[in-house]
Structure formats: C-alpha cells, structure tokens
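So, here's a batch of structures to check.
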Structure 1
Amino acid sequence: MELFETIQARQSVRAYQPKEVSAEDLEAVLSAANQAPSAGNLQGYEIYATRDPAVKRALAKAAWNQDFLAQAPVVLIFCTHPERSATRYGKRGQQLYCLQDATIGVAYAQLAATALGLATCWVGAFDDEGVARAIDLPPGQRPVAILPIGYPAESPLRRSRRPLTDLVHDVP
C-alpha cells in the first residue's frame with residue numbers, strides 16, 4: 001500500500017475477527033516500530049506483546065473495561081524506558097524523550113499494521129498500575145499506549161478532521 005493511502009486508510013477499529021495474526025505480520029509490525037526515529041537513537045521505550053487471553057482480559061480491565069482489547073488476537077503495550085534516554089539526556093530524556101520515542105513507535109506500528117490489512121486502535125485510557133501488573137512491568141517503566149492488532153470485524157464511519165486552515169498557523 002502506498003504511504004499516503006495507508007495514512008488515509010488507518011482508523012481506530014474496536015472489533016476484531018477471531019483470525020490469528022501471523023508471526024510474519026507481527027514481526028513486520030514490530031520491525032516497523034523499531035525503525036521509528038528516537039532521541040539520540042537510544043530507543044527509550046520497550047514493547048511488550050501478548051496473545052495470552054488472561055493477560056488481554058487483565059489489560060481490558062485495566063483499560064476501564066475496554067473489552068475489545070481482550071478480543072484482539074495480539075496486543076502490544078508500548079512503555080517508556082526513562083533510564084535509556086537519561087543516559088544521554090538526563091532529566092529531559094527521562095521525562096520527555098522516552099515518551100516521544102514510545103509514541104512514534106506506536107504510530108509506525110499502526111501504519112505498518114494498516115499496510116498489512118490489519119486494524120488497530122490506540123488505547124491511552126487506562127490505569128497505569130493495572131497495566132503494569134497485567135504485564136509484570138519492570139520498575140521504572142511506564143505504559144504509554146496499548147495497541148490491539150487484528151483483522152477488522154467492523155468498518156467504522158470516517159470521522160472528519162480539522163481543516164488545515166484551522167490546524168496550521170504560519171509564523172511570520
């Protein structure tokens with residue numbers, strides 16, 4: 001799929017078919033996330049992947065009962081790794097760069113999944129501690145986004161976007 005078509009095709013899907021995501025497709029999505037730019041190329045984030053039904057149910061509960069998480073064949077959890085960024089950038093790396101690194105990794109994963117005919121939904125509404133418990137997150141890391149991945153079982157209506165004239169501001 002051409003890049004701009006992929007960007008246009010990506011949308012949030014909250015219903016998934018019970019069809020498994022192949023190991024090859026998952027690796028392609030993870031490889032795309034790994035190609036995302038990061039501050040100082042430190043990649044101050046970690047990706048946790050699960051297919052385990054019990055873990056997915058725990059994640060759905062931690063995400064304030066967003067049950068579609070448990071329905072997806074694969075769920076990725078993107079987490080900051082502040083100490084990786086701090087090695088070069090100190091406090092700014094701990095507080096900002098690792099967060100930016102993780103979020104751009106999620107965006108690359110979403111676009112790769114879309115290009116493969118898979119669907120995703122960026123989930124940012126969750127209890128951090130509940131997610132950390134569900135995946136046994138090491139101390140010091142923080143969950144940033146949960147990304148369910150699967151074949152779509154719905155075709156949501158497209159939502160409108162702000163016009164560029166409202167979004168973009170020229171600076172003299």
Structure 2
Amino acid sequence: MNTERKEIFVRYERCVGCHSCELACAVSHTANRNLAGALLRGERPQKYLWVEQFDGVKTPSVCRQCEDAPCVVACPTGAMHRRADGINICNIQECIGCWMCALACPFGAIGRGEGKALKCDRECLNEEGIPACVGACPTDALVYLTVEEFQALRRREAAASVIR
C-alpha cells in the first residue's frame with residue numbers, strides 16, 4: 001500500500017447534503033471546466049460521485065480507489081483497470097455497460113453515463129492538487145489526505161470532543 005498517496009475521505013457528520021461536490025465534479029469534467037460554457041456548447045456534464053440521504057444522514061459516495069478493487073476484478077473487458085499511479089479508472093471506449101463493476105463495488109461509487117460506467121478518475125485536480133469535490137465542500141466533509149494524516153485528524157477531533 002502506498003502510504004504517501006492521498007485519498008478522498010468522507011467525514012459524514014459534517015455533510016449537509018448541499019451537492020456542491022457533485023456540481024464541482026461535473027464541471028471539472030467539462031472541456032473547459034466552465035459550466036456556462038459547457039452548457040452553451042451542448043455538453044452534458046457528468047458527475048463522478050453521488051450524495052444520497054439515508055435515515056437523515058447525508059452520504060457522499062466517492063470511489064475509495066481500493067488496492068484490490070472489486071470493480072477491476074469483475075470487469076470482463078478490462079475497461080475498468082488500474083493506472084500506473086494506482087488510480088482505478090474506466091475506459092469508456094472499452095466499457096460494454098454490463099454493470100458487473102457496479103454489482104461488485106461495495107461503496108456504490110459506480111454511476112451511469114450514457115450507458116457506460118462512470119467513477120471517480122481523479123482527473124479533476126486543481127492547481128494546488130486538490131480534487132474538485134474536496135475544494136467545493138463548504139463544511140470540509142470531504143478531505144484529501146494520506147491515511148496517516150486522516151487518522152491523526154480523527155484522533156485530534158476525538159480528543160477535542162472529550163476535552164470540551
């Protein structure tokens with residue numbers, strides 16, 4: 001496991017369900033990263049993460065970029081595969097829309113776009129190297145950290161809640 005690679009972590013208790021992450025994701029995947037321009041060109045921006053609500057809890061579903069990814073293993077065509085940098089992606093041209101990847105994903109992080117599988121590809125990083133969804137989150141429910149950094153953050157938050 002690459003401990004230096006950053007991951008998108010969800011702090012569920014902070015999500016208010018505003019869908020800013022979804023919009024930022026969709027815009028970041030347009031030709032010019034501009035919503036108005038994309039709509040004027042007739043583009044249909046696609047989001048690569050989804051915010052759902054279950055029992056009053058908002059839950060952003062973003063690809064966990066699993067080390068041993070069930071979606072990659074289940075894909076019969078190889079469309080779902082792991083890039084050299086360790087990011088699991090879907091090659092739309094090779095996807096046959098069989099949805100084996102969606103059945104295999106334990107996090108519900110595979111979506112549908114024009115009959116093909118969509119999932120987070122991390123092609124949305126801004127100038128600072130932050131994913132669009134993380135940068136757009138007004139409550140810091142989404143954070144982009146290494147596993148070690150996220151664990152330290154959770155420990156600090158737990159300690160702070162006990163001290164208060």
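Every number here is computed from the coordinates shown, using simple stated rules; none is lab data. For clarity, every value in this text was computed on a predicted model and none was experimentally measured. Cβ atoms are built from the backbone, for glycine too; each structure is taken alone.
Observations on the model:
- If mean count of other Cβ atoms within 10 Å over residues 15-22 is computed and equals 17.6, the structure in 1, 2: 2
- Structure from which -12500 was derived, helix-only ellipticity at 222 nm (-39500 (n - 2.57) for each DSSP H run of 4 or more, over all residues; to 500), options 1, 2: 1
- Label whose coordinates, when FRET efficiency 1/(1 + (r/R0)^6) of positions 7 and 31 (r between Cβ atoms, R0 = 30 Å, to 0.05) is calculated, return 0.65 (choices 1, 2): 2
- Read-out relative contact order in percent (Cα under 8 Å, 6 or more apart), computed value 33, structure in 1, 2: 1
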